[in-house]
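Alright, structures below, take your time with them.
Derivation of every value follows stated rules applied to the coordinates shown; laboratory data play no part. The structure presented is a predicted model; accordingly, all values stated were derived computationally and were not measured. Cβ atoms are built from the backbone, for glycine too; each structure is taken alone.
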Structure I
Amino acid sequence: MAAAAGVAEVAVPCIGAERSGAATALFVCDIQERFRTTITHYDDMIAMGAKMVDVARALSLPVVSTEHTYGVFGETVSELRTKLEAGDWPAPQLLGERKQQFAMTTPAVCEFMDKHDIKTVILVGIEAHICVLQTALALRERGIRVLVPLDAISSAHPAERPIAARTMERAGCLLTTTETLIFQLVQTAEHPQFKDMNNIIKTYFKQTRNALDALVLNSRSS
């Protein structure tokens with residue numbers, strides 16, 4: 001299926017599904033300022049969110065970001081907001097969509113997905129067992145392919161993450177990591193943006209190791 005005008009075609013292999021050239025988007029779920037003191041390893045997760053934002057820019061992917069109960073939890077963290085609002089984004093954006101419901105699938109977000117023929121979503125953010133989980137399930141109900149890098153989601157209590165991950169996997173989501181996902185997106189060293197991807201991997205090398213240790217390795221024993 002051809003992507004909408006201005007939206008990159010990215011073929012993302014998915015376990016149990018055919019490869020597809022449909023439009024892929026990055027969804028940034030509720031990574032807000034007031035959560036800095038409550039979310040486990042928040043700085044590590046923010047770094048991986050920033051990494052995926054850099055990937056999305058380099059690959060010209062659409063981006064959606066949401067802010068849950070804005071009056072309480074505030075705006076998207078500055079580390080991501082400055083990147084997302086820097087201007088010259090090469091694809092459509094829907095930024096700072098304010099919501100009360102837990103899932104990101106507000107009417108505006110659903111309209112955005114339909115308008116830009118979004119068929120695959122890379123989902124990062126918080127909390128893994130609430131807004132991320134409900135977003136993943138809602139997207140799957142719409143027939144959207146959902147890719148969840150486990151080093152880019154978190155919750156207040158670490159025990160919630162692996163349980164949420166298992167639920168998402170059972171619903172048909174592909175669990176992955178940010179680095180694995182990068183290589184899935186480009187698929188070959190001949191990809192025009194492969195050098196950009198390699199530079200992103202190098203830039204976030206230390207933060208990625210920290211996030212994997214904190215959010216993936218430790219979760220396996222939680």
Structure II
Amino acid sequence: MHEQAIDAGAILSRTFNLMRGNVKMVAITAIAVAVASMIGSALGLAAMIFAQYTIISGLLANADLMPDGYRTRRFWAILGVCILYNIGVTLGMVLLIVPGVILAVRWVLAVPVLIGEETGVIESLGRSWQETRGRFWPILIALIVIFLPVIAMMGIIGGVVFSNGGAEPALAITLIGNLVSSIFTVAGWHAAVAIYVMLRVRGPRMEEIFA
């Protein structure tokens with residue numbers, strides 16, 4: 001990848017540009033993952049992995065960053081990355097919070113690397129760690145801006161559900177919460193691709209991708 005400086009503002013603007021050009025897929029994915037999660041956690045996880053692959057591979061293909069003869073069946077590899085990512089971040093958060101935040105930022109490119117470069121699970125995490133070196137703070141700031149609203153909204157929704165005695169309203173509110181969470185999760189995927197593209201592409205071509 002190119003040695004290229006990035007800033008939080010550029011990450012955010014290019015993330016939202018990617019989402020704006022992918023509105024239909026964002027909406028379909030958010031609804032599908034939210035509904036699947038309501039049916040069962042395993043189904044929700046499977047839907048999320050499939051959606052993550054579909055969205056990220058599509059965005060990389062649009063940016064001409066997919067390898068020739070790409071292997072389409074990478075479900076288990078993406079699942080492996082997600083499992084290790086979540087275990088690492090969760091343990092880091094439990095132990096001291098800061099290590100979890102560091103891992104969340106430094107491994108943010110793992111799935112785009114896995115798909116775009118056809119690396120293995122461990123190699124993808126290592127490559128992400130390498131490519132985010134020296135870029136921790138702008139990435140962290142961008143991710144905070146993206147995910148802070150969902151944290152606040154989930155807190156509000158959780159309070160409403162807790163104080164609500166009726167099952168049906170609570171179910172509806174939970175579905176809304178899942179939908180909100182799914183939208184911002186998809187935004188995180190777009191942010192990862194935006195960062196990856198910013199590190200791989202320069203000049204007029206990059207502006208075309210984010211137009």
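Some observations on this one:
- Entry that produces 8, 37, 41, 13, 0 once P(r) over Cα pairs in 10 Å bins from 0, in percent is calculated, selected from I, II: I
- Of the structures I, II, the one that 4.1 was derived from, the read-out being mean projected area of the Cα convex hull in nm², for residues 149-196 alone: I
- Parent structure of the calculated result 25.4, given that mean count of other Cβ atoms within 10 Å over residues 45-52 is the read-out and I, II the choices: I
- For helix-only ellipticity at 222 nm (-39500 (n - 2.57) for each DSSP H run of 4 or more, over all residues; to 500) computed as -10500, the structure of I, II it came from: I
- Origin of the value 0.4, where distance in nm of label points 7 Å out along Cα→Cβ at positions 29 and 173 was derived from one of I, II: I
- Which entry (I, II) yields the derived value 24 for relative contact order in percent (Cα under 8 Å, 6 or more apart): I
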